[in-house]
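What follows is a set of structures to go through.
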Structure I
Amino acid sequence: MPRVLCPVTPRAASRGFTLIELLVVISIISLLAAILFPVFSRARESARRASCLSNLKQIGMGVLQYTQDYDERYPANSRYWLDVQTDPNMPGAMFLSGTNDANTIHRMTWMDFIYPYVKNSQVFICPSNSDSVYASYGYQAAFGGDSNNCANYIPAALCPPNWTPLTLSTVNRPSEVVMISDYNSARASFQMMPVYIQNAAANSANAHQVALHLDGGNALYGDGHVKWQSIGTLKAIGSVWAACNPASPNPKSYFCNRAWNPYLP
């Protein structure tokens, strides 16, 4: 019986991508990258913001525990103007602080006073802050009892004695008044004032010091709660360096901003 040979189908010639097809694929990949990368970046920064809020929450708990051991009085900004921290294990030895960024020392500050309650110097470093030479957070002068600036918040005749921090009962509206907030600066870490915040927020070169998280910054309030605030809120603090009279507050004054003056009713 004769063998029947099956017909052999010729192999289809291999075909590569044309230049147009390659360009289309590259364009699609570039478009997807342009859409997804900002989303990933924003998600990463949202995680850092949450971590920063956690830092501030721990700091707030440390401050409130401190007040319970010290007659309900908030920690001082600094015990003495030039009280240098020599213990290498304390926050004051880790971070530089001073009256301005050019005049810095390792000062003993509020961070050292609450350290026994937080027991971790890393909580004073924001994960979005690449500069850890200075602490990431500033403590408001009004809370810490800096008498040199007390007269900005209330008439000088009503200011307490030198270096007397406020007590819990002294602060009006503690849930509305900022006590500690994002501020990566030597001058603000131990003695922050609203004028510093407004000036930094209004200056694009320095805005990163106070607005590290998605065009805004985190803040810890007098009652211990934390929240994010927009850079627009920081810019709107005020524009005039003028003392505040609580009986007749000037809204243009830095120190009469209700979120920063603990004396206003």
Structure II
Amino acid sequence: MSPCLLSIAPDATVDEAARALQEHDVSCLAVVSGGSVRGVVSLRDLMGSTVVSLREGASAPAPAVSDVMTSHVLTVDDAAPLSAAAHKMVEQHVHRLFVRRGAGADSDTATLAPVVGVISTRDLMRAVMKARQNTPIGDLMVSPVATVDVGESIESAVQMLGEREIRGLVVVDGEAPVGVFTQLEAVRARKLPPELRSRPVEEAMSYETICLDAHTKVYRAAGHAVAMNVRRLLVVEKRKLVGILTGFDLAKVVAASAA
């Protein structure tokens, strides 16, 4: 786990939360009040307010973190096996758990146990790398992939993310992946004037992508993700996009290791 618990106050604005997420390169923040964790605010939570903001116009006031946060905080005991944490992430379809010390098996109800850190799918990537799992990533990837053409507008890409309730789109030029447009890029679009949101998504996408052949062993893929600090890997065959592998997919590998 990471012992560093990044937090924000419930009365902070979503714009402040977005800046903190970008600055620390994380996907969520603990919402802390009075020394206790009251909830969690993630990029997914901010996405909803971003779509509403773009629909209502730039003059719409930014809501408070407390208006968009998720109140139910999923936790795991610090003594639990790593596979148990991975299984819970898969079961609840989340990318991180807060870690409580001395919570016991029923950690969600042990609200008095102190939160001492957070474990995320990024941490599980390291576990896959160290375990030297040999499965080809083509056997684990998700396919088909949600994509957007380089010529589509930034605003169209934001709307696609909101309507499909997904974390990111792969930006393609023909059949070749050239970048990604994720919830982080969508949240940044909140600050853009309408004339810039009509520009091609290629101008706002992230170039931080890794393309690997479908036959690549998963532990090597995890190593690339850890070294390059990316959350998703694009799976290709002869430069053609055929699938995607995320930290959540690697969580399934760790969860299955205890079976």
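Read-outs: derived from the displayed coordinates by stated rules, not from any lab. Quick caveat: nothing in here was measured; it's all calculated off a predicted structure. Cβ atoms are built from the backbone, for glycine too; each structure is taken alone.
Computed over structures I, II, distance in nm of label points 7 Å out along Cα→Cβ at positions 94 and 222 reaches its largest value in I. If you line up I, II by distance in nm of label points 7 Å out along Cα→Cβ at positions 62 and 238, the top spot, with the largest value, goes to II.
Each of I, II could give distance in nm of label points 7 Å out along Cα→Cβ at positions 182 and 246, but the derived value 1.0 comes from II.
Structures I, II were shown, and distance in nm of label points 7 Å out along Cα→Cβ at positions 30 and 150 at 4.3 was computed from II.
Given a value of 29, 27, 12 for semi-axes √(5λ) of the Cα gyration tensor in Å, calculated from one of I, II, which structure does it belong to? Of the structures listed, the value fits II.
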